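Quick heads-up: structures coming right below.
No value in this document is a laboratory result; all are computed from the given coordinates. A quick note: this is a predicted structure, and the numbers were derived from the prediction, not measured. Cβ atoms are built from the backbone, for glycine too; each structure is taken alone.
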Structure I
Amino acid sequence: MGHRKKSAPRRGSLAYLPRGRARRQVGRIRYWPEVETGPMLLGSAGYKAGMTYVYLTDDRPNSPTYGKEVFSPVTIIDVPQMMVCAVRAYVETNNGLRTLTEAWMRDPPKNLRRVFPLPENFDPDKAFLKIAESLDRVKEFRVIMCTQPWLIGLKKKPDIIEVKIGGGDIKQQFEYAKGLLGKTVRVSDIFKEGQFIDVIAVTKGKGFQGPVKRWGVHLLPHKSRKTRRGIGCLGPWHPAHLMYTVPRAGQMGYAQRTEYNKRIIKIGSNGVEVTPKGGFLRYGVVRGDYLMVEGSVPGPAKRLIRLRHPVRAQRLPVVAPQITYVSVESPQGK
């Protein structure tokens, strides 16, 4: 008899279980970093346009290609100006943070009515007065911001996100939040070129897939009974229980993911200068403010990408990279 294999490495990662669909298409941020400077907004959002590539000078001191021109793939994120619609104050309770009150702007964008009912005849001064009376109880301030896709020609509903105000003390954050209410914020007011950021988004959805594609298991021999694109055994007779580690068919993709420390290569105000000939596939032309991020980001084109100051910050100086070439060749012609 020949040698019989007694073990084999498992296929696929058990890091993200259960593998189900995300509840919302807008990523959720559960943790905000602590910053020393401030007060300042700790995040923003934009729409993924597509990818291209650049040549830049490697400025990493410990890199073997330091000082040389290197190739780097980049992602272009279309970041229209965001409207600060409301200020929300949180107090700490035994059950965690709870909302004390929130102050809405007097005339929020009408397109927000497509998302939820807007407060009518709201007086923000009364809400700010209530916050000022209980300022000693307030733990933190966050602002409710909405995207404005109509500014860049996207036929999408506005997305609502909540962004924490970091840095400074509570009084400084309160005054800073009052000054932001009803105003628009640009991405250049929050991030800098050369800075590392965290990217939160929902990945591409693949639908219902079998164990071969979903987990990467090997195909069974061609004479297998019933199927080849399945698994050989669901588990032992005893214990008569189906273990969660067994690869099964199910939903693949459309899950929230966070990518840490993605470097900002460039922040610009004229997206035409980085748009390929004919526009990005399934997106079009980037017209306004944009963010050029090193590497890839989760999700398809037009998906909302949430941006956050890094929680695992790199101890490197924030220096804008020196770009020597940006490819604007049409991907359709390749």
Structure II
Amino acid sequence: MSDPQEASTASSPPQRRRPTIYDIAERLSLNPSTVSRALNKPGRINSETEARVRAVAQELGFRVNRAARALPTGTTGTYGLILPDITNPVHFALIRGVEEVTRSRGFTLTISESEGSAATEKEAITSLQNAVDGLLVVASRLAPEVLVELAAITPIVASNSASDALPSVIPDIAPGLEQAILHLKELGHRSIAYLGLSGADASQINRGKWDLLFDLATAQGLSIVEIPITAPTVDGGAESLRRIVASGTTAVFAYNDLVAHGVLRAARTANVRVPDDFSLIGFDDIFSAELAVPALTTLRVPLREIGSTAMSILLDPASNRTPSQQTLPIEFIVRESTSSAPSR
């Protein structure tokens, strides 16, 4: 009678040896160092050779050992993405663009959230610096000089916030906002409100929107006021309705589409009609903007492209410490939440 343990062992499939760079090199008749560069330092060898190496690596089931690679190279193959609010739908497309580039280069992405707090953002950056090769920071709440100081330790690329001392990728909001202002003027609007953050909570992009809107509106002979909101959220927008109505303005720019959704929700409850009583314009064009009632007129930001462009810069050692600024244009999208100005 056979031993059950022997029978179990006999029926177990043989253990497959983990493939190495030497297996890939042998298959392609390449030097192992060439294979290593193709897998660990994308862009350093001929693109056709790199593609062949990656194809065979995938065929053999090869996986880069991040911990082992970190020992001789000092790199981890991991990059960090820090967002102010991971629940905000505006970041979905950006994350997809970042992840697409990271994955295509064979690297790993870790995501952290600052909850819109400068202190939490700094803590997240410092806690990740020893574990990643670089950080992409979105809509930073930190002062530029603080980011620069942190970037001296680990490369940092800024997205949706600009710095003269760091690589950054931002939306070019001027042409889209100018189209929006002209759209409202043609509809007969003469008084505009902007719903935005203020004081210590104001991000760089928030202040940029307000400053530009102010200049564009006054250049067209329109009056404009700023109405502070408690947070760039649906609740923050809902809480602003009373001030919108009290201001007597006939058109409103919201900091983002979430704030605009909040305004629409509060308006329905209070029997205030949009766009009959006032027109409303959002910002970002998140997936729910066209599903709103009324469908939201907004400014579409190329978030996926911003994410992929910023991540490509971060992965390039020749660019990730060189100050630069790339801008991508936004697009003005007209839907149902804007119409002719009401008579007062």
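Taking mean count of other Cβ atoms within 10 Å over residues 169-176 as the criterion, which structure among I, II has the greatest value? Before the final figure, lay out each step's value.
Working: I: 15.8; II: 19.2.
Structure II comes out on top.
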Q: Assign the value 18.2, calculated as mean count of other Cβ atoms within 10 Å over residues 225-232, to the correct structure from I, II.
A: II
(Q) Using Rg/Rh (Cα atoms, Kirkwood Rh) for the comparison, can you identify which of I, II gives the largest number? (A) II
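For which of I, II does FRET efficiency 1/(1 + (r/R0)^6) of positions 25 and 305 (r between Cβ atoms, R0 = 25 Å, to 0.05), calculated from the coordinates, equal 1.00? The partial results should precede the final answer.
Values: I: 1.00; II: 0.10.
The correct label is I.
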Q.
For relative contact order in percent (Cα under 8 Å, 6 or more apart), which structure out of I, II has the highest calculated value?
A. I
Q) Out of I, II, which structure matches 10.0 when mean count of other Cβ atoms within 10 Å over residues 113-120 is calculated? A) I
Q. Quick one: helix-only ellipticity at 222 nm (-39500 (n - 2.57) for each DSSP H run of 4 or more, over all residues; to 500) came out at -13000 when computed from one of I, II, so which one is it?
A. II
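For distance in nm of label points 7 Å out along Cα→Cβ at positions 121 and 321, which of I, II scores largest?
When distance in nm of label points 7 Å out along Cα→Cβ at positions 121 and 321 is computed for each of I, II, structure I gives the biggest number.
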